[in-house]
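Each structure below appears as structure tokens.
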Structure I
Amino acid sequence: MNDALKNILERNSHRNLVEPAPSSEEMDLIYKAALRAPDHAWLRPSSFIEVQGQGLERLSRAFKDFAKEEIDNLEQDKLEIYANAPFRAPLVVILINTPKEHPKVPEVEQIMSTAAAGQNILLALSSLGYGGIWRTGTFALNKKVNKYLGLNSDQKVLGYLYIGTPEGKQKNIPDLNPSDFVSKWNS
């Protein structure tokens with residue numbers, strides 16, 4: 001088995017992520033990998049917000065402000081969870097989709113392109129010895145969050161990639177049988 005396929009088969013979502021995060025040079029390579037995702041008509045619907053250092057405080061404030069203003073009957077312990085969420089890793093990359101009008105490329109296809117870019121980021125991280133986990137939840141796929149993140153109304157947050165160096169025991173990778181998921185039309 002070659003290294004690329006081994007990386008795909010062994011990629012895992014890591015819950016415990018610590019310093020170091022990838023360097024700027026490594027992140028440039030990771031973004032180049034992201035931008036190799038399928039992109040019908042080269043519309044470039046994907047962009048990313050890289051959050052680290054003091055930016056994590058800014059993201060925490062955005063999450064808190066959103067929760068206070070947009071969530072009814074918000075309990076204090078839930079607000080604290082939201083406020084602490086950005087600090088689960090030393091680096092967070094926010095996946096942004098900005099669909100473009102096109103007669104042959106529907107919005108859903110452009111969303112899938114950004115999702116593929118997110119997977120490429122996770123695979124690139126893994127190949128460099130880092131870990132990541134893709135989180136959605138309250139702050140993704142929700143148009144109301146845009147104003148708290150400084151986004152335009154036509155943009156969508158598809159998720160938050162928490163990135164760092166894996167720490168602790170890795171989750172078990174399930175041994176899935178492809179025949180449970182594949183139908184074959186051979187004739």
Structure II
Amino acid sequence: MTGLRVISGKAKGRRLHAVPGDTTRPITDRTKESLFNIIGADIIGASFLDLFAGTGAVGIEALSRGASRVRFIDVVQPAIQTIKKNLKLTQLENFAEMRKIDAFKLIESTPDKGFDYIYIAPPQYKEIWKNMLIKIDKNLGWLAENGWVIVQIHPTEFEDLEETKDLKYLEIIDQRRYGSTLLMFYRQKKSY
């Protein structure tokens with residue numbers, strides 16, 4: 001067991017398993033609490049796509065707080081096994097779907113659903129977040145009309161993709177820094 005835990009909701013207080021090794025970077029409780037304070041009651045009944053899901057901690061927090069469905073995406077087998085264990089531990093497996101697939105392959109495919117929230121927390125310092133955001137911008141069917149894309153990165157990775165004209169349909173609406181974590185919030189532009 002680790003210091004990871006569910007902060008609020010149905011599974012409050014449950015301690016989550018970590019993915020063995022150092023392939024993931026779990027979100028801190030402070031950052032996770034702040035994230036869900038920003039989302040607020042809008043998480044209730046929402047659909048959530050957790051890309052690069054790792055331990056599943058963010059998607060599980062969403063389920064615990066009332067999200068209707070979370071799809072967990074990871075390509076690493078130990079992460080998939082950890083998510084399964086954590087869902088069983090929190091008794092939230094009936095509201096979850098797991099796919100062992102490369103997140104880029106998924107986002108490049110024809111969307112089967114538009115999600116209210118898409119969460120991107122990939123390995124650091126490889127511009128993966130930027131490339132994924134651009135892919136979503138080009139295939140907006142994955143995002144519900146009033147949905148948000150939320151990106152978790154190290155602050156030094158930040159790049160203004162609107163300024164560089166890499167984004168055509170998405171715009172940044174907020175960003176918050178919590179120590180060595182930066183959360184960025186994007187939505188579809190109202191007119192494009």
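Once relative contact order in percent (Cα under 8 Å, 6 or more apart) is calculated for every structure in I, II, which label goes with the largest value?
Values: I: 34; II: 17.
Once relative contact order in percent (Cα under 8 Å, 6 or more apart) is worked out for each structure, I has the highest.
Have a look at I, II and say which one yields 15.1 for mean count of other Cβ atoms within 10 Å over residues 64-71, as calculated.
Details: I: 15.1; II: 20.8.
Among I, II, the structure yielding 15.1 for mean count of other Cβ atoms within 10 Å over residues 64-71 is I.
Supply the structure label, taken from I, II, corresponding to FRET efficiency 1/(1 + (r/R0)^6) of positions 120 and 176 (r between Cβ atoms, R0 = 25 Å, to 0.05) with the calculated value 0.95. Please list the in-between numbers first.
Values: I: 0.75; II: 0.95.
Only one of I, II returns 0.95 for FRET efficiency 1/(1 + (r/R0)^6) of positions 120 and 176 (r between Cβ atoms, R0 = 25 Å, to 0.05), namely II.
A value of -11500 was derived for helix-only ellipticity at 222 nm (-39500 (n - 2.57) for each DSSP H run of 4 or more, over all residues; to 500); which structure in I, II was it taken from? Display every interim value, and only then the final one.
On the way: I: -11500; II: -7500.
That value comes from structure I.
Just checking, which of I, II has the largest value of Rg/Rh (Cα atoms, Kirkwood Rh), for residues 72-111 alone? Mind showing how you got there, number by number?
Details: I: 1.26; II: 1.04.
Comparing I, II by Rg/Rh (Cα atoms, Kirkwood Rh), for residues 72-111 alone, the maximum is at I.
Work out which structure the value 3.3 belongs to, where distance in nm of label points 7 Å out along Cα→Cβ at positions 88 and 104 was derived from one of I, II.
Numbers: I: 4.0; II: 3.3.
Computing distance in nm of label points 7 Å out along Cα→Cβ at positions 88 and 104 on every structure in I, II gives 3.3 only for II.
Tell me which structure, out of I, II, gives 1, 7, 14, 18, 17, 16, 12, 8, 4, 1, 1, 0, 0 once P(r) over Cα pairs in 5 Å bins from 0, in percent is calculated. Can you show the working numbers first?
Numbers: I: 1, 7, 14, 18, 17, 16, 12, 8, 4, 1, 1, 0, 0; II: 1, 8, 18, 22, 22, 17, 8, 3, 1, 0.
Here the read-out was taken from I.
Computed from the coordinates by the stated procedures, all read-outs in this text should not be read as laboratory data. These figures come from a predicted structure and were not determined experimentally. Cβ atoms are built from the backbone, for glycine too; each structure is taken alone.
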